[in-house]
Structure 1
Amino acid sequence: MPAFPIVDSHVHLWNPALYRIPWLDKVPKINQPMNLPEYEAATAGIDVEGLVYLQVEVAPPYAMLEARDLVALAERDSRVLGIVPWAPLEFGERGRYFLKELAAIGPQIKGVRRIVQDEPDPAYCLQPDFVRGNQILGELGLVSDICCNSTQLAQNVELVRQCPDTQFVMDHIAKPDIRGGEFEPWATQLADLASFPNVCCKISGVVTEANHDGWTVEEIAPYAMHALTVFGEERVMFGSDWPVVTLASEYRRWYKTLDALTAGFSEAAKRKLWSENAKRFYGLG
């Protein structure tokens with residue numbers, strides 16, 4: 001295991017009794033409070049120096065409250081190094097006011113994630129206002145986290161092409177259909193994405209794209225290693241995707257799996273994957 005403290009670049013915290021989170025209705029296993037005490041229990045024995053909080057798809061009226069409450073949590077607990085809330089990027093220029101107010105909540109706001117994986121139109125991310133919203137993030141110094149599935153990857157490559165001044169993070173290696181055995185065209189398209197220097201990739205969400213009840217290291221290894229290879233050691237970061245990861249794996253099992261897959265990496269490359277890249281790309285203190 002890493003012989004140094006790590007930064008977990010992709011953590012969710014929630015309380016369904018406090019916020020309306022519609023998608024959790026269909027996932028009873030994790031439809032319960034999942035906050036820092038539960039995260040501490042899941043990571044017991046692992047030296048987690050800090051984490052980046054990713055928005056949890058609260059109902060839109062709660063979006064500003066989610067951001068405000070997480071900044072307040074970060075002020076109480078220094079382990080919350082960064083926060084990536086929701087914003088209506090599809091509003092284009094009309095969303096600028098929202099984004100400026102969001103960033104003003106606190107310096108822990110590092111970016112925005114507007115999930116497109118559930119949009120029925122694969123080209124949703126290419127509507128002019130959505131592209132403009134992502135360009136505005138760059139103007140404001142905010143990162144854009146992309147959460148799409150592999151059938152939308154080509155379109156998101158084009159989104160990145162149109163936003164050269166915005167820093168992007170691809171979540172969950174673009175969600176290839178591992179359980180279905182898909183490798184192409186995902187692999188080629190991910191390499192296309194990696195050709196843009198303003199994109200980093202989270203090595204996260206991998207096991208939940210495999211068979212939840214019976215995934216193996218051999219099954220997921222080609223996907224994780226391909227992402228690590230095409231992005232290179234400077235543009236990859238570890239993410240647990242806790243607690244969503246628990247649908248397929250305990251935190252520790254995913255942590256140990258990625259550690260084993262990268263056992264041959266140099267000490268410098270390991271430090272970048274497990275800590276330094278997240279700090280640099282998100283501008284964490």
Structure 2
Amino acid sequence: MSTPTDRTFPSRADLALIPVELDEDGSSGSFVLTSGLARHDGAMYGGTGAAAAVMAMEAATQRDALWVVTQFVAQAQTGERVRWVVEPMALGGRIAQLRVTGTAGDRIVFCALGATAHPRPGGLHGQYRTMPVVSPPDDSSRVRPGPPQVDPSQIGFHRKVEFREVAQPAGTASGSVLLWARLTSGALVTRATVAFLADMIPLAVARAAGRMGAGFSLDNSLRFADVPPSEWVLLELTGQVAVHGYGHGDVTVWSDDGSLIATGSQTASMTFLFDPDEVEARRTLLGDAAT
């Protein structure tokens with residue numbers, strides 16, 4: 001975590017991802033939902049809402065996000081302006097507990113709860129898990145979103161991200177998916193950009209069921225550690241269970257040097273499901289069937 005004088009929020013990398021306009025008080029702001037922040041159908045990509053919630057909390061308190069849970073309430077469409085307001089629930093010397101409400105017109109689009117914090121000198125600090133041994137991004141299979149006739153760079157939020165799938169190591173649990181992910185700009189990741197990249201858990205839920213596809217995000221929960229300089233992150237995705245059309249799973253996010261930088265969970269309405277032998281479904285896995 002940063003100290004109070006390390007830097008200001010939002011960072012340049014965050015503004016390059018989502019060009020927000022902050023109000024003078026820093027506790028409210030807005031952005032226009034462009035096609036690069038939306039799904040293929042023009043609705044807001046879940047990772048955009050999660051990243052905006054992180055940016056809002058950090059900008060309001062000038063502290064690193066510690067945890068953020070974002071609930072998706074309604075859809076915003078490409079071209080709409082999404083506005084947020086941050087309300088402090090408790091504001092301490094080191095920890096701030098916050099609520100964010102994001103709206104488009106008169107509709108609530110997302111709500112978020114979370115905390116930001118300054119480091120506690122001498123506090124407990126350590127990493128207690130080890131990153132899986134996987135092939136590096138250059139030796140992993142690039143995932144091509146969208147149908148063959150469509151330029152992948154023109155498909156919604158995929159203009160801003162790149163995913164490469166790792167061959168499964170021996171002993172990998174059923175339902176796990178390992179993806180290297182980065183911003184196509186080559187920018188180093190931040191907590192907000194990790195939130196943007198990590199909204200892929202429904203993919204693993206579908207795989208665990210022996211299907212291809214994904215679904216619409218209902219929520220996104222992330223808990224952050226330190227975020228060292230890293231262009232690529234490894235998303236260790238696991239589908240845990242599905243019940244009556246709704247799937248639950250989790251993610252662990254690793255930097256390219258093996259640092260654990262975030263853990264999270266997600267629930268989705270599993271809307272897009274296909275049989276594994278449907279080749280086109282495989283090719284649209286992270287495009288037409290992404291959250």
Subject >> Which of 1, 2 leads on distance in nm of label points 7 Å out along Cα→Cβ at positions 96 and 216, largest value >> reply: 1
Original post:
To which of 1, 2 does the computed value 1.00 (FRET efficiency 1/(1 + (r/R0)^6) of positions 40 and 272 (r between Cβ atoms, R0 = 30 Å, to 0.05)) belong?
Top reply: 2
Original post:
Among the shown structures 1, 2, from which was the value 0.95 of Rg/Rh (Cα atoms, Kirkwood Rh) calculated?
Top reply: 2
Original post:
Comparing structures 1, 2 by distance in nm of label points 7 Å out along Cα→Cβ at positions 72 and 112, which one has the largest value?
Top reply: 1
Original post:
Taking mean count of other Cβ atoms within 10 Å over residues 80-87 for each of 1, 2, which is largest?
Top reply: 1
Original post:
A value of -4000 was computed for helix-only ellipticity at 222 nm (-39500 (n - 2.57) for each DSSP H run of 4 or more, over all residues; to 500); which of 1, 2 is the source structure?
Top reply: 2
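Bear in mind these aren't lab numbers, they're just calculated from the coordinates by the rules spelled out. Every value quoted in this text rests on a predicted model; they were computed, and no experiment measured them. Cβ atoms are built from the backbone, for glycine too; each structure is taken alone.
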